[in-house]
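What follows draws every value from the coordinates through simple rules; no lab data is involved. Just so it is clear, the structure is predicted and the values come from calculations on it, not from any experiment. Cβ atoms are built from the backbone, for glycine too; each structure is taken alone.
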Structure 1
Amino acid sequence: MNETFDIAIVGAGIAGASLAAELAWHARVALLEAEDQPGYHTTGRSAAFWAETYGGPMIQPLTSASGPWLAEHGFLGARGGLTIARADQIALLDRFEVAFADSGVQLERWGRSRMEATVPGLQPDWVAAVYEPDSKDIDVGGVFGHYLGAARRGGVQLMTRARLAGAERAGGQWLLALEDGRCLSCGLLVNAAGAWADEVAQMAGLEPVGIQPLRRTMAQLRTRPAADSAMPLVLDAAGTFYFKPESGRVWLTPHDETPSPPCDAAPEELDIAIAIDRFQGAVDWTVEAVERKWAGLRSFAPDRLPVYGFEPGASDFFWFAGQGGFGIQTAPAAARLAAQLILRHEADTLTAGLDSSLYAPSRFR
């Protein structure tokens, strides 16, 4: 006999896990993960920082709202973020500051002397920067583990190796078929499938919203000198790289966004070479070895905003997808907001001031 749940969430990355935890005490919830373990794909491959400006002005309210919760639970650590520019990129810094002028995010304009004192070996053509003092490291494993634990304590049933094969409506319920032959039913189907979100919608007989997975490459470098643990996250104003210290090493990305089908993403050697070239254009350090490399898929809707809300005309299908590279840093506010929409609850102190209509799937319909 099929198991029956109030809610089934497809995808057990940070999106699905955080939402499951928020719903756990209010409904019988199944959390379906296609892989052997939750968080295998994008969640487990994060660059592990929290920056209010990352993702742009319309993501910033979700990030800022999540900050106090993350700090209270001990998941944030001091870092700082430095966006650097060459002389011909000063206008990019100006636009950056204007974009967040009314947001409450603290930004400081720095000149060359403060930059080179903070980033030793900075190449001479980098002449100006914007410093974000409140940018933090984030304990990705801690956040993810917290939500999985809270979901488990609330009675959520996590099912691994539970890849969705089909979904159809019958008798006011969703009947879900898994690839291994298992079946279950639920009243509400939540699409938190990340790179596979459009595929899940199509299985359910709905139109996709155009969520595109983009490959992002990361490398861990051993350098001479070794990375100072006090150095900030360093990003370039044109968005072509960022790097940060991590346990005496450097984590580096060329900020690539290569369209990809949903898959277990792997790094390309060309992207690693591009990353190193850009890094050496930023600092005069010697790269002694690439110790580790990995890639993940960051999935975006066409307007690069997340998709949170009920499918128009379908109160039994809820989108919680398209979180790009900001899913972890926005998880507390995003999951609470989505749970309030599902449960028809009022906003609380965590979500007060957030406008859920900005992220509604109706904008694509």
Structure 2
Amino acid sequence: MKKICYVATIGLSIRSFFVPQLKYLAENGYDVTVICSYEDGIQALVGNKVRYYPIEIPRGVSFFGMIKAINKLKKIFTEEQFDLVQYSTPNAGLCAAIASKRCRVPVRNYHLMGLRYLGDAGMKRNLLKMFEKITCRLSTDIECVSRSNLDMAIKEKLFPVEKGTIVFHGSTGGIDIQRFNADLREMYRSQIRRDLGIDADEFIYGFVGRVTRDKGINEILMAYDKVHKGKLIFVGFLDEVDTLDDALYEASRHNENIIYTGPVNDVEKYYAAIDCLLLPSYREGFGNVVIEAAAMGTPAIVSHIPGPIDASVEGVTALWVEPKDVDDLAEAMKSMAECAKDMQKECIEFARDNFDQEKLNREILRRKNELLGI
């Protein structure tokens, strides 16, 4: 039985993206291990067929912390003798690439979820780009989450063309079609709107994710002021609101038409409740929220950047806008108020045809077999 190991920096990454494929691989002939920073409940989540090692891998630039993590990873890799190690997220990628190379792991697969350094400048950008180059150089194979990110990485000369690929149509883990089920749209829509005190025919713009500057939240608030229509809902963690423009954020908190829900456990119901998803990000690895919303029949407005453009079809499932362009975003929001309903059917079909989690898991298994010569 071939032994494979997935490594990520934090448990949230495993929880959000990899559990279904880890279980699928374990049920289809692989000895599977997962490594990430400690988080209560991870072992129960992945099940008893997947082994879990908690290792503290630092976030941000911490040379001492990364050296410590590399040494711990080397110890595990030496003991377990994995045939394949796959790593995701920048810090876990760098640490696992170094450790697995030193332990002579035959297949070192970098699951590249986006280029973090593109959001930085100066010395920090150069340092983070150097980390990416090291990770890519030490990897035997690289799988990007989207075609445009693959093209961008090659353009940035992180690795040669022949080293990179995408699996199926990309994304980090696909969509659970049973959970994001458009057949339940109207029921969910009525429930959430009733809970929020919003009329059934009111148009709602929605954002799902971390409420932070790089997601284009300032631009959303400024564009919404120009639209003068409907409600605006933010669904997600508020622990990074200090990155936003203070005046804009404070004004939004006092606007009765703007609602901040915080994080929710039933996000599929909120996708159904809104009429248009907003994701005018500065950078994205892929944009899972776009395909999740589409699966529920909700079109999006996204930045014309690598990632979101692979998660949508312009004019069919989404409208594309230039990042940081408030006027462009406002015009798209006005247009979407007229055409959102007409895009529902195409959204559902696009998501189900291209990002069904079951189909993706089969392709991931095929890819692992290919890498290991099975």
*asked:* Among 1, 2, considering only FRET efficiency 1/(1 + (r/R0)^6) of positions 35 and 99 (r between Cβ atoms, R0 = 35 Å, to 0.05), which has the greatest calculated value?
replied: 2
_Please compute FRET efficiency 1/(1 + (r/R0)^6) of positions 187 and 315 (r between Cβ atoms, R0 = 30 Å, to 0.05) for structures 1, 2 and give me the label with the greatest value._
1
*Assign the value 1.00, calculated as FRET efficiency 1/(1 + (r/R0)^6) of positions 139 and 227 (r between Cβ atoms, R0 = 35 Å, to 0.05), to the correct structure from 1, 2.*
1
*Using semi-axes √(5λ) of the Cα gyration tensor in Å, for residues 107-274 alone as the calculated read-out, with 37, 22, 12 as its value, let me know the right label among 1, 2.*
2
_Quick check: 23 is what I get for relative contact order in percent (Cα under 8 Å, 6 or more apart), calculated from one of 1, 2. Which structure matches?_
1
*Identify the structure, out of 1, 2, from whose coordinates helix-only ellipticity at 222 nm (-39500 (n - 2.57) for each DSSP H run of 4 or more, over all residues; to 500) was calculated to give -7000.*
1
